[in-house]
Structure I
Amino acid sequence: MKNLNICIAGLGNVGSAVVGLIDKNSQYIKNKSNLTINIIGLSAKNRDKERNFNVRDYKWIENPIDLLNINDLKPDILIELIGYEKGVSYELVKTALSQKIHVVTGNKAMLAMYGQELFRIAEQNQVSLLFEAAVAGGIPIIKTLKNNIFLNKVKKISGILNGTTNYILTTMETQNKSFEDVLHDAKKRGFTSDNESKLDIGGYDAAHKLTLLSTIAFGVNVDFNLNKVEGIEKITIEDINFVKHLGFRIKLISESFLINDMICSSTKPKLIPLDKPMANVDGALNAINVETDQLENLYLEGEGAGGLATASSILSDIFEISNNSKFTSIGYNINDLKKYQKFDSSNLESKFYLRIRVKDQPGVLSKITTYLNDSNISVEKILQTPDKKENNIPILIITHKIKTSELLNSVNKISDLEFVNENISIIPIE
């Protein structure tokens, strides 16, 4: 029987779920894995907050840093779930690793910004810094990349990595509500908060996760600055309804691949054809697709957030540490990671959806198509839908493949035309 002493910093939904699962399933864990997990200390901002377990059954530590030495007892594993990008989270993790204490964390922002340094410290001290819970909740994508398909040559990794934005886009469609109304509802239901919503809807939370996936998939340095990030705040219910009529759904897609010995990593809204699995990922679920030289498509879908789903990933990392004697947190030695330049994504070719709202007057459509033709932009489909409530009409255009930079040059000229009523909606098509 193996014994592991752990301490937990941060007792929100995930931290509380971890404590509850270890308490509830302790005998099951022993029987299945010959592993006894002892929680020797807890720390959080508010001891008196109502939780799904009795705090008084455990040793409470006011200052998280003191978890690393409780009455001369050093934990085997620190579980960091405080969630700050730096501050106490960073100092706690850095100190634990320096003291040869394994760390399990769900803190994607901290790792995306400072992971290169922290993984190096873990390697120098021959301990693990594991983070399955930091990416896609309960979906085991980190272990899949690091263990199961590590010897596959990854061509591309893409997916829906933020449950809040997926919930918002799904609810806008199913309930025919505006972005603002659904965001308000998401906050009330606890999917996001005033502090978190900027990271969620702005695409940064998903980009943090993509940074970590890119490192494991391609052996690239942990560098958040390699990302191009665009959120969903400009997506309207009008566009959601129009693109569904055209055979698509809008999803916030994070994707990463190598091109011309550079890396292209982006998070942005894209149109996904309705017959693709990713288009039908609803609610707060996450989904990830991996393309390799040996696997055309490896598709994983599941709960990307929530206390129990994320706690499942925490427990899997604890079990991994209990089974290993050689620790490689990201599958690579830190010095083997490569520095890649950032590929200019405006040079990528894609089909695009355009929605141009114009005054209802003769000759408008011909002028727009003339501008597109002058820029060598070929149109695959064009629809003109009258709006009886207003003296304007939306013109919907699907282009053939075109470089982003070339399309934007033409769209900027069209935007200046006197009959264009509002900003032109531009969304790439997967």
Structure II
Amino acid sequence: MSLKRISVIGAGVAGCAAAISAAARGADVLLYEQRPLRSTPVHTTGIPAELCGGGDFGAEETDRAGGLLNAELRELVPSLSSCIDAARMGEHTLLVAREAFSQAVRDLVEASPRIELREEHVAALPDGPVVIASGPATWSPLARAIHAASGAPFVFSYCGRPPLIAADSVDLSEALFVPPYPGAEPTIFLPLSDDEVAGLARLIASGARDHPAGLEPQMVLADEQVPVERLAADADELASTILRGPRGPQVQTEGPALCLVPDDPEQSAFHLQGLCTSLTTAAQQSALAAVAALSEVRVLRPGLIHRTPWLAGREATLSSLELERLSRVLLAGTLTGAWGYLEAMATGAVAGVGAASLADGRSPLPPPPDSMTGALCYAIARREPQGDSRMLRANFGMLPERPQDEGMSKTERRRGQIERALNAMREYAGR
């Protein structure tokens, strides 16, 4: 027998995770995709779960925060993890083909008899359990409804993505295909001469810009990157911060280089890693052409910096991701103040579990704090955003200290944290 229907607003990565998670637990889901009827600066398609930046989900090893978050996601929503596997390109990391991943998630959503995907603007909160995962697509009427329900103020952070360029417009004859550091995934580097670095810096510094409203010169981006224009006034700083070449014994010569990350298995396009910029498309094209290997470059999708809203911590959500003032509403994705694809999927999955519980007449249970997912949700609920608009990323420092860890080496302590996290998530998922 079906549970009461729930609504999920936003069919990005977080919203799809919430819908899939709730449907797997017996709830009927109405999933609202506000695109392509109303797009955003960061989206180029109307496909659910579009990855707006690159396709790098981070390391797979569970001794990395992202790797542990991914392992917990496999326990909580294994069908969603299969979408990562289906689109995976990386051998050592969770690098996925962007379009293949989105298509895999869309196929999963459309194949579910419990999920109805509807293209429709949402201006008011629907009745019944609701997950809001609208992220940067949170338009004014919906934002007003969220504020009225939560009583919490919005905070704005700034997120960047690098340019995407056509592979056939790049001269790879001098390129290096090596790991950026020992043990990492091999990738493509274009070595740069001092003259090329100077020319690139000069054109970035002088190029026309399209700054989002409210971005102040001293601000860092949500993932703590610095807009490349701020570094371009000093070519040496640009080279040492953004244009760091590969390091390690496998590299014959070290020096500044552009890092090119493939967008798909055919390597038909590359992301220019680290070049987060608010330059206009024409200015980006002009600046990149200062590099000889990019003299004929074609920018397929310009880099940009955009503003994304989230709700302030303690006044907004509980560790179950319910709104403190209206428990039938849960948040997921960047609206929680968390940043990253895996963080979006983890919060979406938790919100989906909670919404399914509400639809069944039960109160949502927060994920266990010993898990990385739970630690992230507790950090979201405890957040004090005043004076700091940076967003949260999962990290081992969020996990609670346990008496049994005292006196252990860092390696032993980390091993214990990982074991407890996975056991806790298995128990939570099993409920």
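Please treat every number below as a calculation from the coordinates, not as lab data. As the structure is a prediction and not an experimental result, all values here were calculated from the model. Cβ atoms are built from the backbone, for glycine too; each structure is taken alone.
Taking distance in nm of label points 7 Å out along Cα→Cβ at positions 47 and 71 from the coordinates of each of I, II, which one would give 1.5? Numbers along the way, then the final one.
Working: I: 1.5; II: 3.1.
Matching structure: I.
Thinking only about relative contact order in percent (Cα under 8 Å, 6 or more apart), which of I, II has the largest value? Working shown, then result.
Numbers: I: 16; II: 22.
Going through I, II one by one, relative contact order in percent (Cα under 8 Å, 6 or more apart) is largest in II.
Taking Rg/Rh (Cα atoms, Kirkwood Rh) as the criterion, the largest value within structures I, II is that of I.
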